[in-house]
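See the structures that follow.
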Structure 1
């Protein structure tokens, strides 16, 4: 996770001690988040920066946050609102952005679209004519590259039926696995199926076909929070930065 690596490097360079806790179980087990916060408090930790996107499984019980200074840097406001328990939250126009992206792809004749439910739920008024959404990976610990590679078989079949011209992912690793699998099956990227990832990962430039990806502001927001904690730089209660597409060769340009 590049944003985590950059955060760790920043804290190390500024001679700050830190601990990292994985959130991989929070999506399946709502109690895991509360248990982790209690454990962190018992370890004497009082300042917490949450990097991953928050969802409905994260408890917003104010009692859980007593004595803690918490910053949430990739926040899904539409899911749970903005509670007062956070010192600052980082927001982006995720729903508006994905709705506009899908509309643009369809207008460019780049539909139908194959995606995952995590993306479909971000698109206002998704219609069956837009394409097909499949289930998300079952766990954050699943091999996302392999998930995408396995899904490429379905994508290739849909393409031959005229039912897929774009794969739109919520994760770069899944998108890279899709590119690998499509190429192995003789499907050209982007001429047959274009592939778009999410997070603009450090390895997006180095795939077999360089990956077009959506850049999230989570990294920028996280570094702003760390600068506030380390140097006292002012930090507003709400940070907002729009998503943006980083164009590479796995897709055609957006007009």
Structure 2
């Protein structure tokens, strides 16, 4: 589980398919740990709980963490999904608010869900509960107090932003593990889009250099930035990185050649 791993991890964020298929088999031999998203940007996909269950059954060498979005489910519905996933061998859950949608009633509070899931740990097979965090120690402490056992912070695209932001958390050996979300800076337009989604702003120097990289060389250059981010994150005390914002084809192709 992410709370007990001692080696630095590289985790792939995976979007489930829109319809059931066997694509998850392609994760075998590519990734040891994956983070399964929950209908990001309001796009309906296969249930992340069901998708993670298929992974545990069909690709047991791959360890899934399910993103539990509270935006459109009440506490009973979430507990039911979690119980079903645990019964299928899933043991890791990351609780998030999720993308806001005006038509959706927010019936579940993510702090409440974390506290509720932690209260179930004495009655169910072993599982872990995590939360995202901003690079603010007060928010990190508040979520530790709520019971979160691991964290995902970021995302970042610029290596120069790693140490200053992780430094804001002032991590100690007694803190729960923090995984740094990373998005490859493939192009100026992609960087701008990621920043619009809430990614840590890139430095002016990084944007200047990216703008000078010839288009045919940008993806290779972007992967070198991710590799540098990974090295810096490990030195700064992160427990691992989570590659985000990538298509499934990229995750089982390009990304595997770099980090799988």
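All of the numbers you see were taken from the coordinates with simple rules; none came from a lab. Keep in mind that what you see is a predicted model, and the values were worked out from it rather than measured. Cβ atoms are built from the backbone, for glycine too; each structure is taken alone.
Who wins on Kirkwood radius over Cα pairs in Å among 1, 2, i.e. which is largest?
Structure 1 comes out on top.
Distance in nm of label points 7 Å out along Cα→Cβ at positions 70 and 86 computed as 1.0: which structure among 1, 2? Mind showing how you got there, number by number?
Working: 1: 1.0; 2: 1.8.
Going through each structure in turn, the value belongs to 1.
Can you spot which of 1, 2 the value 0.45 was calculated from, given it is FRET efficiency 1/(1 + (r/R0)^6) of positions 38 and 166 (r between Cβ atoms, R0 = 25 Å, to 0.05)? Don't skip to the end; give the middle numbers.
Values: 1: 0.05; 2: 0.45.
The structure behind it is 2.
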